[in-house]
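Read through the structures below before going on.
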Structure I
Amino acid sequence: MGKDIYTLAIETSCDETSCAIMKNGREIITNQIYSQIDIHKKFGGVVPEVASRNHVRKISLIVQDALDESNMKFKDIDNIAVTYGPGLVGALLVGMSYAKSLAFALDKPLIPVNHIEGHIFANFIEFKELEPPFLCLVVSGGHTHLIHMEDYGKYEILGKTRDDAAGEAFDKVARTMGLGYPGGPLIDKLAKKGDKNSIDFPRAFLEKDSLDFSFSGLKSAVLNYINNNKQKKVEINVENVSASFQEAVVDVLVTKTIQAAKLKKCDKIIIAGGVAANSGLRAKFEENLKATDIKVMYPSLRLCTDNAAMIGCAGYYQSLRGHYGDEYLNAVPNLKLGEYYEGRSS
């Protein structure tokens, strides 16, 4: 057997400061995550400048925590992987600058990783037997994509949101109802107590055979429902609103994902991103796939949200394909899936 490869990975694309050490890509040695949720709650969402400042304060401590927990030293690390996009530019720059400095000082290879690709690879950590091809739904606060993963690093984007991401719609609806931040888990919890059929919110399936998504109309319908009832001084049942709104979102997500899986003749669907933790989405997939041969897979809750383990896994497989970074690597806040850093342009 060959030498084990240890990858130290850093993730700072939004409001989690995370460092992980991965063995051969799929085995977590440690996955340290510092969340800023409590800091941003009072603002009702992530404030980029505040997020960046807190990454600066925590990054060195989180990396040291990872080394201490794994009982390893920098000399034991083979690769340094880091998220370089997409995400908040200031937040990305903190983690990327740290990783670049670390790679230079230790003379270790630097691997720039796409954050969306990282979410997909969280499933490779969870399911050791998983191999492409498969159909993937990436659904989070900033992204809603339907992707056919043909092979490692080879993706076909079949559909994406034309406006709001699903997670973004959850947060905005939660904010309107005064639930707080982050909205997704709060709505999910309330939805379990409500009647999902009590309010007929719209589903945007778009043109025939379209695999794109649109949640702005649904979001507006929910906000109008809430505001109209407030103007009439009618008390709003937040459990029923949450359940009906969530059902409208997951109905579209599940229907289009299964449609795409059948189109590509995939017998595996994986879900990735923060909204993959939503219990309504998971239950809807299980229910709708009962009579099919298609299997649905999703990572554990800790691997659904932003974390460095998924970046380390994606980075490991990227290194096997020879995709590395250099001292000219910069943050790319709007990085697209399937785009890889090619070094400094001439």
Structure II
Amino acid sequence: MTMPVKLSSRQQQVLGATVRHYIATARPVGSEALVEEFNPRVSPATIRNAMGYLEKSGLLYQPHTSAGRIPSDSGYRIYVDQIVTPSGTVARQVDQILSDQLNWEDLSIEALLREAAQILSALSGYIALITVPQASTAQLRHLQLVQLDPKRAMLIVVLDSYETQSMLMSLPQAPDQPLDAEHLDRELQILSNFLTSQLRGHTLVEIATLDWSELGREFERYAELLRTSMAELHRRSQLSVSTQILINGVAEVLRRHPEFSEVQQVQTILQLLESEPDQLWSLISDATDAELTGKRVTVRIGAENPLEPIRSCALVTATYQRGATPVGSVGMLGPTRMVYENAIAIVEATADYLSEALSQEKG
């Protein structure tokens, strides 16, 4: 781990101005450009000395033979950690736009998240990435037991992600007189309504570990069957963990940013986005950095990204929750020459909006 560079207030100002100029123009920044910004408060010699120190410290570098300098990954790191303040104005705009344009009454969660990704990419000009909640964190919306014949029924579970899971069950036989089809249908419907009212809002992992002996005397013969069936549904959901990522804005970001003009680089990024979602999903969903820093938003810059195709990119991520449970992540991928104060604000505001909406949604 490299030792942190200590900067004076003036050096921070010069670094911040250099980064902002480069983000705005995509051209190396010369001291004369900063003189215009600071003049007459700071002398040209002071600015040149500060830029020289920043270069020696590895925060700026001189590409090719250009007279100007551009930020290194380390320079961006200090800019993000010590200088940037996320835009409150942008955060409020994002919250308002999402509230106005997303209809939680009529659409599935996946459809809503797809629309949210489209909104984010349009607002930011970067690639928006939103992971779909996994079955293991999705909550039960509805449960139905459907009789197939006197000895078998189909257990159907609908999650709040609108994913449906089902399995065949062998029905326990009544100890005295077997029920006729009509009575069995009625009993299964009553049991379905009872279980839906009791289990709505619980995840599969919570349901799989419930004490089914509390069902009540009239349903007690179903207790063991329900316990094993729900445990099996949970096991299946764990085996088929969703790594689905909703991605929007790829064509626009490749068109707008000169960093992505090299065909080979573009191909490797597209390969990652389209063919290796599991690797990207693991990275976007990893909240380790946020936990270590205590910050809601994780920003990985350049070589800090462990995936080779995006080691020239910046990735900004935050998790969204249902109640206290993290269920998915919001991410933004773009060049390291990113407007960080806007990107951080957009990602954090979106994660907050989704968390609040999911926590308030009823089955």
Structure III
Amino acid sequence: MKKKYTITDQFITKITGWIAGIIVVAMTIWGGYTLWGYYVYEQTNDAQVQEYVNPVISRAGGFVVAVRFEENQHVQKGDTLFLIDNREYVLQQEQTEASLQKAKAQLRVLESNIATLTRTASAYAAQVNSTKAKLWKQQLDYTRYQKLFEEESATQQKMEEVQATLDVNNSDYLSAQDKHGAALLRIEDIKVERSVVQAEIARLNSLLNRHKLDVSYTVIVAPYDGRMGRRTIEPGQMIDVGQPLAFIVNDETDKWIVANYKETQIATMQIGDTVKIIADAFPDRTFRGTIISLSPATGSSFSLLPPDNSTGNYVKIVQRVPVRIRVDGDRQEIDLLKVGMNVNVYTAKRQHRG
């Protein structure tokens, strides 16, 4: 018995056929486009957006008294991020300043002593010259009276008086020389003391500069223009020297993509090649980039425990080579890409460039 189809069944069959045909055509077009993409491009989805994300580190310890930023906030270079209680550091600075003033006062006293002793030495030098002249005159008198005494023209008493005067003048001359020499030696001693004080002043100046640095470290500022990350420190917390307090994303440097291509895909890649970038977050937007470097080794070679194929349990695995790609375009467009985003990278094969 011949089976009869209703008009509804025939209509449904026709519609189903058309839908199946459309699906087949669409899948054919999509498959052809995909195959053409694989033929024209070396592509990978093992790629992420990278940017310099640096920690903000404290160079002074103490209690945090203020936090002056919010999460995800844009900051300018020099903007204050944290304030640390600086009273202890200020006290140390003031103590060093007082010690420095004391050392400078000691230096002025020594300079004054040197000036005084220099004048005293000059006076002793004049006294040496005076007593030397007297000694010379008395020596002449002694020689003259000695001849007179030999000729019996002078008495023994007179001769003894001249001899005594000569001895006194000689003693005065030697005493003046000793005083002058002592004054000069004392000047040298004070100059040595002055050198010690000058060295102490230099040390205290360096120490004071260090204390000033310590005081300045209690104000933690943004090292460059950027955007702040998560806020984890609040006022009242105790922090240590070298402790990371927050993270800042550097806006002053370029963004780049690290695309981990298979080792079989990089044969024709060269620095300067233009690439196409599509982010998972913006599938309808195409970004452009430029290859700026290829890694000198595979990614596994830089791992903490690189593979050792000499152990005997060898399984050949296609390695990945990191390729660094600079993102081109205006800053507003580039800022759409955030650090860590996944992207697909397409690099035209050498025979299809031009």
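Each value in this text was obtained by applying a stated rule to the coordinates, not by laboratory testing. Keep in mind that this is a model prediction, so the values were computed, not measured. Cβ atoms are built from the backbone, for glycine too; each structure is taken alone.
Couple of notes before you dig in:
- Each of I, II, III could give distance in nm of label points 7 Å out along Cα→Cβ at positions 186 and 306, but the derived value 5.9 comes from II.
- Source structure (of I, II, III) for relative contact order in percent (Cα under 8 Å, 6 or more apart), computed value 19: II
- Structure (I, II, III) behind the derived value 26, 43, 22, 9, 2 of P(r) over Cα pairs in 20 Å bins from 0, in percent: II
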